[in-house]
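Engineer: Listed below are the structures to be examined.
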Structure P
Amino acid sequence: MPPGLLALSGITKAFGGVTALHAVDFSLAAGEIHGLVGENGAGKSTLMKIIAGVHTDYQGEMRLDGRPVRFASPRDARARGIGMVHQELTVVPDLSVAENVHLGAQPLQRFGLIDWRTMRRSAAAHLANLGIDVDPHARMGDLSLGLQQLVEVARVLFSGARIIILDEPTSALAPPEIERLFGLLRRLRDAGKSIIFISHFLDDVLTVCDRLTVFRNGQAVATEACARIDKRWVIDRMIGTGHQELEESYLADIPLHSRPGAKVVLQIEGLSRAGAYRDVSMSVRSGEVLGIYGFLGSGQLELARTLFGVLRADRGTITLDGLVARLSSTSRARRAGMAFLPESRRKMLFGTEPVFKNVTISILARINRLWLRPAAERRIAEGHVKRLHIRPPEVVRPLGTLSGGNQQKVALAKWLTHLPRVLILSEPTRGMDVGAKDDVVQIVRGLRDQGIAIVVVSNEPETVLSLADRILVMKKGCVVREFSDEPVSKDRLLDVA
């Protein structure tokens, strides 16, 4: 390996008496892509926050370029060349690409006004040097998620970072976008940059990383060159025992069982929206989970938003319990009995507010008719926290202090305060470890058994395979295949998509 750039030794960190990291050693070489894997709560994020200057109170030593360092803040870490790209992107969608690249560091003219020409020229040159083909004038929100992620990496590099931490960078990307990201990461590595790549997608880690470190229960239990190991080796060390089910979810055929005798709750006929999807027809029955799978950009995410009134279809009909439904807004969709869990938790949760307020926000009008009744809200939330095994079980705790998997459970709890007729889940297990995913799977199956019609939309094959009774595959805006009452594997889904 090239010479060491960053080295941590004996890192121990506790929160309120609970040890999150115990005597962790970790090293990052110059010009290396180093993968981090492990279940949620294994300690990966805590270690990264120490490196990024978020957590400053810890035991142990961190060395950068061979010299001891202890960052006092994220700004301090950025000043020393460490940048982080989070799973939930921090781009500003209404600003241009150039403005996002220069965010917080816009070039100014003599009188303190932004020098727009210089900014656009500089952004274009920086993006071109990185091999990112995008118009600096383009509105950021109009770009695909993959391009937005590349621009955010460019912004971190533009700030002077030589160490880049990527948190679940491929969780929402289609295979072509993943390959484009990997190409950029390899070019950065060859240029001497160092990258820490955190992911639950073991194939991605083994494909792009030079070395891999496995975390388990707050400890770094193994580090090895990726060329010497395989997925089974990683799974063994990541969760120790009981990994047969995880291996099967990656490799084996999953039997599907439809419910042809159940009542049709949701019927769609000839639904089309220009630039998104066309001629989509499907049905969902009571007590059934319909999985809709496709690469990012295949139209399934836009279809899900249409069913909840976020987007409008150009033509086609949506029928609920035999009656035509006009879901022209989210409020009309809610009144019709539709519920929607979007792929981004940020779109529906409030990280600084306590858990109970996030759970009860959808039923405030029912329980707070004349004035707020926080005690009643807390009682309702406590029931859902217990039922969904949300950890820690403290409803007054700020939501943002929970892990991503537990935040997703809170998002589900929001809709369980008043059961819908149809529940639409977009990427319900995105960015979760095996244990958290299993919890969500059990929750969804429990709702299905109560007779709710459920639509699961995802570009992760494992997600639809673990949840669905039937699976539709979308490609370029069209439904190209249905799998029903037959075994299906991840490989078959990928092949059809």
Structure Q
Amino acid sequence: MQELAGATFVPAATGLPARVRIGSFAISGAWLTLFQYAAITLAFRLLLFGNPLVHVDEEFYLLTADRWAQGALPFVDIWDRKPVGLFLLYRLFLSIPGDPVQVYQLIGVLATATTALLVQRMAREIARPSSAWLAGVVYIFAMPAFSCSFGQAPVFYNLLMAYAALLLVEVWKRPEAPHLITRGIGIMALVGLALQIKYSVLFEGVAFGLMLLARGWADVWPWRRLGLAGLIWAGVALAPTVIAYAAYAAIGHGQDFLQANFISILQRLPDGDASWFRLFTQMVALTPFWLAVLVAPRMMAMPRPRHPVVPAVLRTWAVAAVIGYLVFGTWYDHYVAPMLTPLAVLSAPVLARAIPAERWFGRLLLVASAVGGLAVMGIQFKNHGTTAQFEAMTRLIRSEMHGGCFYQFDGEPGLYRSVNACIPTRYAFSTHLNTWTEAPAIGVDTGREVARIMMSHPDVVLVGEWKAVYLPNHVTRAVVADFLAHDYERYSGFVLGTHHFGLYRLKHPR
């Protein structure tokens, strides 16, 4: 045993503390590691903690949950194509006392730290304990580099998929393991829950299902048993989505559910060169991972894995995650996040290398992840604005509200929640109505919808006064401009981060 400052460390065979005893309290090694990861995660993100403007997606998830709590039904009264499970998760966050922004961010910190713990646990199968611990740190640093600091969907579904992957690794470590069908049910249940946070995990889920079947095949299962197990596992994975659809169908909104969840994504248009540029920059940003996972093993001796089959399971998971990223073609930065979990695990062998000449792979990965994460958070802080700016803009909007609605043609979804006025459309996420790519995908004629909104005469209309980032919907912009010219007057401008906004009020308020 080792003693340090009153604490007793009882080492495990792996080289990590099995438990830490402080006085009469004993803390297991896993809990200690989780505490370390949680502290690192929160400290690394302090620049943005408490800021309601971290990312428009997170703002919208919180807004949807808030309006759902007030009686608005997702997909029917407030529209998006994310699964209802994600909004349900945020609604649960709202039930916790405290500032809802800080609540969801703290839960996001805990989810990230727990995922890092699972990364560390899997990495121990292919790397030394110190390297495995650093793999968890790499995951913590890299997530903000791809706009997943707190509450983006991957923060939560990566946790479920990492746990499923760990269970899958355990299955493959034990040939002819008993209860494979029930173990597979647990794995695919986690996949099913993840699907209700983001459907893009489908590809990882299919890979996990195939690897379970391959395990059965290796155990010389008969065809009939393989087929039955496959049906059971697929049914378990699909069950949460089927239950969600059935709930909507039971109240007469099955078609709304299908259109939002499945049809709309097939109707969204590509945004051309912008998407290809995003793909290029993200592949470049992942270079330290590619070097660690693809190049380093060819240049240096890698630690021998505890079980030879584990690297193949992890590589299959990584390939499935890459396919899930590539297939949709939009390539937004947070779509990278599902790849970070298996890549962090696979990069573990190059971290904490003993030979000086081999250390640069791991050091590059650690430094690049940390610098990238800090840089992106700094850019978000600069571009999106501060809490003080957000609150000042909220007051400026509220000053011209006279019991009517607030319409945000451009801007931050969080303003709808802070102003707390009626929203004159179910399309509260502004890009659904102001961009060309979404025009055919939301289930209505966007020009008619915006004309209907403006004919309802919202008390205040917010428009952006900057060059659009995405391909604009010229029809809806022309409709808004026409109504503003005739029925509204610009009463103020405001700068939120680096974005300039114009605020318009009715010339003759009701």
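A short reminder: the numbers here are calculations on the coordinates, not readings from a lab. The structure presented is a predicted model; accordingly, all values stated were derived computationally and were not measured. Cβ atoms are built from the backbone, for glycine too; each structure is taken alone.
Engineer: Quick one: helix-only ellipticity at 222 nm (-39500 (n - 2.57) for each DSSP H run of 4 or more, over all residues; to 500) came out at -9500 when computed from one of P, Q, so which one is it?
Structural biologist: Considering all the candidates, the number was obtained from P.
Engineer: Work out the source of 9.6 here, i.e. which of P, Q gives that when mean projected area of the Cα convex hull in nm², for residues 160-279 alone is computed.
Structural biologist: Matching structure: Q.
Engineer: Comparing distance in nm of label points 7 Å out along Cα→Cβ at positions 272 and 336 across structures P, Q, which is largest?
Structural biologist: By distance in nm of label points 7 Å out along Cα→Cβ at positions 272 and 336, the leading structure of P, Q is Q.
Engineer: If you rank structures P, Q by mean count of other Cβ atoms within 10 Å over residues 320-327, which sits at the top with the largest value?
Structural biologist: If we compare mean count of other Cβ atoms within 10 Å over residues 320-327 over P, Q, the biggest value is for Q.
Engineer: Which structure, out of P, Q, was Cα extents along the principal axes in Å, for residues 176-351 alone derived from, given a value of 61, 50, 23?
Structural biologist: Considering all the candidates, the number was obtained from Q.
Engineer: Out of P, Q, which has the highest value for Rg/Rh (Cα atoms, Kirkwood Rh)?
Structural biologist: Comparing P, Q, the top value of Rg/Rh (Cα atoms, Kirkwood Rh) belongs to Q.
Engineer: While we're looking at this one, here's another question. Which of P, Q yields 14.6 for mean count of other Cβ atoms within 10 Å over residues 56-63, as computed?
Structural biologist: P
Engineer: Still on this structure, please answer the following. For the read-out distance in nm of label points 7 Å out along Cα→Cβ at positions 48 and 168, a value of 1.0 was computed from one structure; give its label from P, Q.
Structural biologist: Working through the options, I get structure P.
Engineer: Out of P, Q, which has the highest value for mean count of other Cβ atoms within 10 Å over residues 72-79?
Structural biologist: Q
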